[in-house]
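Where a number appears in this text, it was derived from the coordinates with a stated rule and is not lab data. Computed from a prediction, not measured in an experiment: that's the story for all the values here. Cβ atoms are built from the backbone, for glycine too; each structure is taken alone.
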Structure I
Amino acid sequence: MRRGTVTLIFFCSIWAVLSTIVFPPFFRFFNRIDPWVIGLPFVQFWILLVVLAVCILLTIWYKVEEKRGELE
């Protein structure tokens, strides 16, 4: 795959995850107190999950770019 294709795939996946907390129509589904998950209201748990997902995606993106020799 070309470098631009890999970048576009990761950009779209990160955008899709972040859009659930940025855009009100998507966030409205997750903005609730019940149920409680690991002692947190659902909205706080969802934000924590999104932050972890973005960290994991960025780490994978870095490793892919490093393996392909695209980093300078």
Structure II
Amino acid sequence: MDKILKFIRREWLIFAGIAAGAIGGYLYWYFIGCESGSCPITSSPLNSSIYGALLGALLLSMFKKNKKNESSNKG
């Protein structure tokens, strides 16, 4: 259990990106989505939420600091 909590604390920014992206993807489907069903991403709330979660995780992972690079740059 301790390892899981440590992992969550270390990767919290990615989890926040997943949550924000999933909510954003759902809201995009709800307000803008494709009604005809011909759009592969926006035709389903599940697809929009998964795509948004992926993009949110990738976007916020850019801001994560890498401890290995920081210690080698200080030398």
Quick check: 1.5 is what I get for distance in nm of label points 7 Å out along Cα→Cβ at positions 6 and 62, calculated from one of I, II. Which structure matches?
I
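If you rank structures I, II by distance in nm of label points 7 Å out along Cα→Cβ at positions 14 and 30, which sits at the top with the largest value? Please list the in-between numbers first.
Working: I: 1.6; II: 2.8.
Once distance in nm of label points 7 Å out along Cα→Cβ at positions 14 and 30 is tallied for I, II, the winner is II.
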Name the one structure among I, II that percent of Cα pairs over 20 Å apart of 43 was derived from.
I
If helix-only ellipticity at 222 nm (-39500 (n - 2.57) for each DSSP H run of 4 or more, over all residues; to 500) is computed and equals -23000, the structure in I, II:
II
Can you tell which of I, II yields 10.1 when mean count of other Cβ atoms within 10 Å over residues 22-29 is derived from it?
I
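Which structure, out of I, II, was relative contact order in percent (Cα under 8 Å, 6 or more apart) calculated from, if the result is 37? Could the numbers behind the result be given before it?
Numbers: I: 26; II: 37.
Structure of origin is II.
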